[in-house]
1. Can you say which of P, Q returns -0.82, -1.19 when log10 I(q)/I(0) by the Debye sum over Cα atoms at q = 0.19, 0.25 Å⁻¹, for residues 5-84 alone is computed?
2. Quick check: -10500 is what I get for helix-only ellipticity at 222 nm (-39500 (n - 2.57) for each DSSP H run of 4 or more, over all residues; to 500), calculated from one of P, Q. Which structure matches?
Structure P
């Protein structure tokens, strides 16, 4: 697999490319009992180009994408919010400030890791952690569905630990996510 390039998207006109990857990859992380209608409703409400354009324009959010060549197709993305958590379940567990949330992190299936540290998922995670450090965050947190064991293993490998539980609204269906956190120290990513 070719090298991975990570880019921070600053041009809202690039939102459609990110939304396309989001719509293709979000269903892969949903629990098996999720209905197609709930998944489609969530995508319509949250993963449209207009939603990503808003994230790109938000000064408290970074949209990072992975590509294999400059200007090449987006093969993965992550959304990093740099603000205190609003969800009460998270606010109870994540009390450190300032913090960043790894809100979304998805890679198209053909580019998933096969044991390689050079995979887009690893590069995106390293970039998200470095981005959070540059923003002054002392901790980064994320939510992952309790049934998504593959993602949980990846996050643990990247230095995250389970810290609590929160609910997630999947178009009206209540799902349960684990809250994972990782303290940030000065220096480079060590995972």
Structure Q
């Protein structure tokens, strides 16, 4: 059931629990209320079955792809889902060479034929638009260190999809404060 905001979609990834982080930050845990969202999109590296089960408690529709630290063969490498009027592609991102490269991401977006491409792996959150398409990386929800940085800001995203419009909220834990930024795009018809 959609809210007054449309379809609410939680976008997370790269928790690396228990290998690189012990838990999702408490301030984020308090925000992640079960059954407020209709979908969870996860870029992988959730590592344990318990983490996956926690996602299932948050929303009825959980879409997950394999990260480079997840057990091989359990989750798909890529996935395309349709939510409302949007085709959304999901890929961990370790397959993108160089990692996070915008040209390589754009090539994958075209290959998957999606309006929104969600990737992870870099542990750096971003929202970019190019030629009317969105490129989203939720970062690491725990702030787990990556192979390129030990100074990672914990982050996740919440998207509200309503008709041809998407509003994305990026939540970042900076020090003791949750900082929220907002981006919007309307799909060209």
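Taken together, the values in this text are just the output of simple stated rules run on the coordinates, not laboratory data. Fair warning: this is a prediction, and the values are worked out from it, not measured in the lab.
1. Computing log10 I(q)/I(0) by the Debye sum over Cα atoms at q = 0.19, 0.25 Å⁻¹, for residues 5-84 alone on every structure in P, Q gives -0.82, -1.19 only for P.
2. Matching structure: P.
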